[in-house]
Structure P
Amino acid sequence: MTTTTPKFILAGRLNRDYFITAEGKLVLDTLGGNLPYAAAGFKLWESAPPPGLLARVGEDYPQQWIDDLDRHGFDTRGIHILPEAVDVRDFYVYTDKATRVTGDPIPHFSRLGLPFPKSLLGYKDTTNALDSRTRLSPLSLRPEDIPEAYKEANAAHFCPLDYLTHSLLPATLHQLGVTTITLDPASSYMNPTFWLDVPSLITGLTAFIPAEEDLRNLFQGQSDDLWEMAESLAAYGCELIVIKRGKRGQLLYDAASKSRWEIPAYDARVVNPTGVGDAFCGGFLAGFRKTYDPLEAVLYGNISASIVAEGFGPFFALDVLESLPAARRDHLRQAIRKV
């Protein structure tokens with residue numbers, strides 16, 4: 001285990017993933033969650049010192065997977081193992097290389113004529129559940145979860161987490177002197193029900209990085225114009241709004257200059273789209289801290305996403321040729337369009 005002080009913190013979820021690929025291939029009980037993919041996207045550009053990972057898991061979470069993260073160059077001192085079992089299973093199906101659906105796994109196994117795995121018995125899909133504004137869950141991160149060694153970090157990214165974690169932890173890091181904070185909001189509160197609550201999460205962020213579908217869901221009945229949505233959110237005191245649009249790339253709104261940019265997705269050979277949005281965010285943080293140029297940061301994130309999409313699991317991206325990310329970034333730079 002590393003003993004250095006991380007400059008960067010990545011906070012998110014560690015899951016046990018179960019999914020069916022667009023080709024009908026089963027992937028059962030593997031390291032998943034948004035955190036390892038964001039970490040891989042980050043580490044493609046910045047490897048030392050190891051970034052600090054912040055998450056909560058139950059005592060039943062495979063220790064081998066945490067050890068694997070440590071072996072691949074991540075600081076795992078911020079992964080808190082609770083003295084109880086916690087269900088972190090996540091099941092999903094790809095109907096094609098871009099469309100992911102969730103729900104009851106039984107019909108999907110039946111449709112494909114596949115035996116139902118015992119390890120999925122009792123699984124309940126909570127994808128559409130809304131967060132609580134007042135009650136922490138066992139997996140909600142608390143300020144006391146931040147290790148002393150992490151308190152000298154200067155940048156952090158928050159993967160999709162529950163509303164209360166996103167309310168508490170960024171403010172705590174600001175108080176500790178963290179100057180760059182980016183946040184990818186969760187679908188569980190990007191909902192009109194939270195219309196009056198979301199602005200308080202955005203104030204003081206360096207970058208707010210929602211997926212297009214979540215942003216449209218939040219703005220139901222308010223606006224259909226993505227640029228209008230971006231300007232509205234930036235007005236609450238956020239420097240940058242980056243809208244992730246899947247295979248259509250990203251939109252970037254810079255509040256200071258009121259600039260608008262469109263960046264197409266790098267034309268990658270998509271094998272598995274799991275974690276690409278999270279990898280984008282990790283790459284964005286690395287790029288922003290390297291260059292302090294938001295447009296360059298989007299390019300870094302875009303390329304991280306393209307590489308993660310070309311294989312299975314978060315560690316695949318860490319084995320590519322060292323020169324590949326920069327070569328792709330330089331090629332994609334030519335396709336940027338100012339709106």
Structure Q
Amino acid sequence: MHENETPTHVFDFTDYLEAKMEVDERSRNGAVWRTFKKLFLKKNDPVIVDLGTGTGMMMRKLLHIPLHGNVSFYGVDNDPGCCTAALDHVENALLSLHYTVRTRNDHISAEKHDTHLRVHIVQSDILDPSLPDILEIAHAQCITANAFMDLVPLRDGMERIFELLEEGGILYSTINYDGSTTLLPQWRNQPFEQSLFALYDKSMDERMIHGCRTGGSRTGSLIFSAAQEAGLHVADFGCSDWQVFPKKRRYKRGEKYFLKSIVSLIYQEVGKTDQVDHRELHEWYTDRLRQSDLNTLTLITHQTDIVAEKPVQKGYVLPSGNHRDTFRRRGNDENRNGFSKI
């Protein structure tokens with residue numbers, strides 16, 4: 001691209017999630033991942049629930065762990081487009097790993113050697129009190145969530161996760177935004193750009209779901225205490241910052257689309273307010289898109305990963321289906337609302 005050309009960007013949510021998958025993959029904290037993997041491999045015939053599954057990125061990652069026995073994956077997302085995309089991507093991932101695959105509606109069955117997999121993609125969310133009945137499970141051995149916990153009321157979300165986990169069950173929550181975004185090189189009006197980031201964070205902090213504020217822009221820090229307050233024991237915690245920059249003046253595959261999508265999301269969200277000079281906002285937007293096209297834009301965003309366990313009580317007996325009633329009673333009767341990864 002030449003510097004005098006007008007930059008463009010056509011945003012597609014599922015394309016953004018696929019581009020984001022590569023950035024998330026290298027950004028997740030290695031030590032936290034190893035702690036999770038060690039705990040996960042102790043589970044026999046695990047049931048895994050992936051919240052805000054998007055295009056099935058986390059399920060696809062877990063397929064590369066040595067799996068044995070009967071393994072059940074449940075991808076949960078309120079966006080029907082994401083549910084369809086997740087089914088397709090997980091099916092392709094299983095085929096690439098040489099599983100024998102059978103797909104029917106929103107279910108996948110797959111086999112390889114001594115491993116028997118069931119994958120269910122469900123349009124729902126963690127705050128739906130009927131979720132255990134929708135999934136037809138009493139408990140999960142593992143719950144995963146990538147870039148999701150800022151989209152739900154953090155305290156309520158953690159309480160539901162605690163209830164859905166079996167005793168000894170694991171929560172693995174990654175890419176939890178923690179209120180710090182930097183774009184380089186510095187824009188010509190740095191105070192204006194900082195005000196854009198502050199307004200974008202404010203929009204997260206003011207977001208309401210089921211009448212409650214969601215985790216918001218400081219979820220990355222707040223999630224540690226929220227897990228403890230819900231009754232979980234934190235097994236590991238660490239940073240998972242995005243650091244996207246052109247190495248040798250070139251981006252890796254998908255990074256340019258990802259950067260332009262981030263710029264577009266900020267532009268669209270801040271543009272809804274009357275607290276900004278919209279002419280200046282448009283100039284910022286076109287400048288940052290142009291820098292992406294010219295391979296000169298860098299993004300640094302602070303985030304965290306956490307692994308937490310539900311403690312095992314003395315004299316614990318494996319759960320029965322009656323646990324679903326406990327989950328339902330503590331829920332509310334509001335209509336379902338949608339959460340997808342952003």
* **Comparison of P, Q - label where relative contact order in percent (Cα under 8 Å, 6 or more apart) is highest** => Q
* Given a value of -0.61, -1.01, -1.15 for log10 I(q)/I(0) by the Debye sum over Cα atoms at q = 0.10, 0.13, 0.14 Å⁻¹, point me to the structure among P, Q it was derived from. => Q
* Structure fact -> Across P, Q, distance in nm of label points 7 Å out along Cα→Cβ at positions 273 and 305 reaches its greatest value in structure Q
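A value of -12000 was computed for helix-only ellipticity at 222 nm (-39500 (n - 2.57) for each DSSP H run of 4 or more, over all residues; to 500); which of P, Q is the source structure?
Q
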* Structure fact -> Value 9.6, calculated as mean projected area of the Cα convex hull in nm², for residues 105-216 alone from one of P, Q, is from structure P
* Structure fact -> Working back from 0.10 (FRET efficiency 1/(1 + (r/R0)^6) of positions 225 and 313 (r between Cβ atoms, R0 = 25 Å, to 0.05), computed), options P, Q, answer is structure P
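Every number here is computed from the coordinates shown, using simple stated rules; none is lab data. Remember, predicted model here, so these are calculated numbers, not experimental data. Cβ atoms are built from the backbone, for glycine too; each structure is taken alone.
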